[in-house]
Structure P
Amino acid sequence: MSALLTDLYELTMAAGYFEAGKAEEKATFELTIRRLPARRNYVLAAGIPQVVEYLLNLSFTAEEVEYLRGLAQFRNVSPAFFDYLRGLRFTGDLFAVPEGTPLFAGEPLLIVRAPVVEAQIPETYVLSAVTFPSLIASKAARCVEVAGGRPVVEFGTRRAHTPEAGVLGARAAYLGGCAGTSNTLAGFRYGIPVMGTAAHSWVMSFPSEAEAFRQLRKVLGESTVQLIDTYDTLEGARRAAQTGRPMWGVRLDSGDFSVLSRQVRAILDEAGLTDAKIMVSGDLDEYRIRDLVNAGAPIDAFGVGTEIATSADAPAMGAIYKMVELDIQGIKRYTAKFSEGKISVPGAKQIFREGPRDVIARSGECGNGEALLRPVILGGRLVEPLPSLEEARRRAVVSVAKLSPALRQLEVAEPRAVVYSRELRMLVERTRRNLLA
């Protein structure tokens, strides 16, 4: 949780703010979804607990301060700045939407209000901590949506971009609706159901497939899932059927799942194992799951790895963290960008969810519907315990179910209506005139 986990320019700006006598000016920054990722009609907000942990523990060690002092970029900075860094803590406020909330283009996901140095340094960490799990949660929700009530299990840690990304990705996938994960640390850390039995190496380690199946059943009993495609899938299904109960079922990891699942189902049923389930895994995504479900394949569960753990078809999100206002000794100055294609909107905001549309208003405005941005940290202290992962998961399920069928489909739909309140529109025009005069 080092404060050095940031881009260098956050720290050079911090030094500049300090040297210019601006360090105590109170700034408001917003993390906003500028554009939805490709093929997405919404994103599920995730990563808020990681942001909270970072802000509550924001500090520099003596060694880190000495490292910065030795960089060429800080050669002209006064010693007082480094003393300031040694005592730096987050004393400001954080407002955020609850995890599991669907959001749309142009909407702020969180607001940081603090002395400008305290608000500037977190930019890099906060963007990373929020965008990655939000992408994973959204991808998982799409897979779960088309699975038609069949469980989807996250299998992707080995394909994640780092081991820790695998843990956080598993958490986000569960938030998005996955039934569990193969990641044991995610299960331990977050209480997520963990699932998994054996790989092909287990089968290959025995002189025969039948012996591998018998030994696995001895160990796992009713939790046994026999992996039947190491050599010949249908022969594997017959040997698994001959091994018999107790078993949960079998897993297919290759081949034409639509055809093979029907053939395997017939083999299991003929052996009297009508309650044995079929799970499939291997290069699955939401489109393949949808096609298998629509084809009526007798599949009971899906294991999805790479596609969820990396949000493979949409691995990045156009989110921004921009200053929207400054409070200088009680006088507010509104800030915005008006560069082509990269406009930001001035002033702290609130989102009101009003039936089929969202209204982005100025902070402090009254509005209809649910106000989404809520206080999380005030004056450097957590306001109340964060919702649990289970609560966030329930919120995601309920909130996604309330979206229109068009927004829940896999194809890109007409965007949800997101409008500015009259007061916010007036502030935008006034700020534009002031800044471009």
Structure Q
Amino acid sequence: MQSLALTTDLYELTMMAGYYTAGLVAPATFELYVRELPPNRSFLVAAGLEQALDYLEHLRFTSDDIAHLRELPALQGVRRDFFDDYLPRFRFTGEVWAVPEGVPLFPPAPLLRVTAPMPEAQLVETALLALVAFQTSVASRAARMVEAAAGRSVVEFGARRAHGLEAAVLAARAAYIAGCESTSNVEAGRRFGIPVSGTMAHSWVTAFPTEEEAFHQFAEVFGERTVVLLDTYDTVAAARSVAASGMKPAAVRLDSGDVVALSREVRAILDGAGLQATRIFASGDLDEWRIAAILAAGAPIDGFGVGAALSTASDAPSLGAVYKLVEIERGGASVPVMKRSPGKATHPGRKQVWRRFGRDIAAEDVIELADASVPDAPPGRHEPLLVPVMRAGRRDQQVRPTAELRARSLTEVARLPRDVRRLAEAAPYPVRIGPALQRAIDALR
């Protein structure tokens, strides 16, 4: 496996070397969370945990890594034993608590809590933020698109718009976890067991002398799985050609033009030819708002392909996630710490998030110190969101099938209040600070 030890910011390594030199190697706790929801998002969906745990479990410094670090000007003053003794033996030995993938949550609740010797807990900041924040942002937006589609299928189509090939694969994974039906990315399908789907491109149609021949040749190869792209020349004429050809394609795709008007015309043409089972699939710069508008207009669309809006999480690509120190051991005792920076203050201490349910619908979340008792007011059933996923540097549980994560996400998002899930003017979900945490905050202030 390729070493990922240097896929981090330089200051993680300078601080790590500094902690080691100063003897500051006692356990510390960091929490990864989002300060506030991005505009037009009303909830988040946790994702990326599997890749985060895999990174932690395999984190090593190779001899090449160490040789490179020795040459960095910023590390020239570091003691030789840091390179000779500490780095060759380095392993992540900490514990991790996390919100399971697919579970919705609300800032500033932590997605992830890491407790480890200070140099270890510090080093992993950059990688954990990159792995968890990106997939969480994609999953959160995908959940909105699935909600907007109102039972129609949503397919992730964004590999060619993603910021790199690995980003494309992980975006497909996150989108599927949040409820997308499939992806066009074959590697994501292979790696994570996600159903894959695809149609044809306009280049296929223009490669043949006539549109009719292009359609027939494709159908000769793919039979009942054929999906015909109608809008290369004239969408309505192409639909008539399909209807008159005797073909029975699984679906036709509209990728441009007035999708609402065209889908009505195409549906009438297909139905008139007895092709009621042929679905109409729409694509082309779609997002949750466009999907909702298309369906609100009564368009007979059966599914949607979404590209850049998913694979780049274009409305909130960085999500604003942070990774902050909340507790450190001093003199054998755990001491809560907090920042008081204007607009960037943190909450002290290791935390748990309790979700209160009423009639199986989420009513509120309470962010409380991890060792505090379960909230008892107001009454209701309380469930903890953070669960142990890694101890002593080894994961607690086997890798979950991606389909299982998807099923969990669909169930858990459906347990949120309907008005919280609305695309526009969603109701705010109640999140409050528990009494023990509030006392800790007041004491440090």
Structure R
Amino acid sequence: MFDLALVHAGELVTCAGGSGTAEEGLGIVEDGALLVSGGRIVWTGTTRQLRQKSTGKVERTVDARGHLVTPGLVDPHTHAIFAGSREDELERKASGESYISILAGGGGILRTVRETRASTTTELVGASRARLDQLMMNGVTTMEVKTGYGLDLAGESHILAAIRRLKEESAVELIPTFLGLHAKPPGFRDVGGYVDFVTRKVLPAVARRRDRPVFSDSFCEEGVFTASECSRYLRASKDLGFRLKIHADEFAESGGAALAAEVGCVSADHLGRSSATGIGAMAKKGVTAVLLPGTSLYSSIPYADARGIMAAGCRVALGTDLSPNSWVESPQFVMSLACTGMKMTPAQALLGFTKHAAEAVARDDLGALAIGTQADFVVHRVPSYRFLPYRVGGSYVNAVFKRGKQIYGSGEN
């Protein structure tokens, strides 16, 4: 017996194709179908092949009616757990202020830290759930969520408690990351003293938690934390059993990409100013590049060189970077920016939010529709994957399924 069968997908994009071009990697099946059992994909093929197959009883059949079906989208980089907002900073940036100057004046991250610390867990969960729900309605079934707006043990524990509740209550699967080095808070005279405090006091306490995060992350950036400081913190994280991520070279070449390769990060994110040497080192070590074009738009900084990064041999994932700085809740919009601003193809953009995004969070059971993967998939009200970055600004997701269960959309498909 099967839990679910989906039939008549105009394009069933499995993201489990060959290793040739991105288009080949999409593994498109026309008039596609799939079978689900126990929350996993157990078969894919054409609807005609399914009709000829002896399946026995199927609990539910979903007719995609010629619509596009893709794997559930994976967002590999978000700061979605926060309180408050910073809408006035968009005006300040439009007037010429930079992200770093706003941060140096006590705004940016530090403002969100104050507002997040002042929130109750219930308030933080409620505000964050609304953002998670919006991403789900745009087809996201799994997302990475960072801490980093606490900057001390009490503040970070507050965010981790909110993540724990959201993991229990949200239909979207959450992958938590401890962003231990995000910014130096007031009260520490020098950055080195804060790095020492986080590495010796906060990081071990987080590692002992029953709900400890999967990843540890740091913001390697000129004027924030140096490569040397991040190296010390990331090596200590690795010793405590965390998988590693890094914010690298967003505003200036800081050595972050090279450090990602050196310490064995799963992903390096931003990469707007990374050197060819750093990118080459990442490619040799298999570090996934997570590019965030929405952030480039909001901060008025150059887009990452997606084509150059791919030519060097790196897998490229895409993320929303949903945060108070770049409040982006639409992967489709990010795909559009990737195509128009970074000259990625629609196929590369879709792989960036599926197969390669799953690699950026070290998960081989997500981001594809293949035997054994989670039955996470989306029925889109468009006929082809090429419409995802082309037709943006509306609501084109018809239904979202997580582990074979519908979590969004009408009963009619």
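FYI, it's all coordinate maths here, none of it is from the lab. Computed from a prediction, not measured in an experiment: that's the story for all the values here. Cβ atoms are built from the backbone, for glycine too; each structure is taken alone.
Data table
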item: Structure responsible for 3.2, with distance in nm of label points 7 Å out along Cα→Cβ at positions 221 and 405 calculated and labels P, Q, R on offer; result: Q
item: Structure (P, Q, R) behind the derived value 80, 51, 37 of Cα extents along the principal axes in Å; result: P
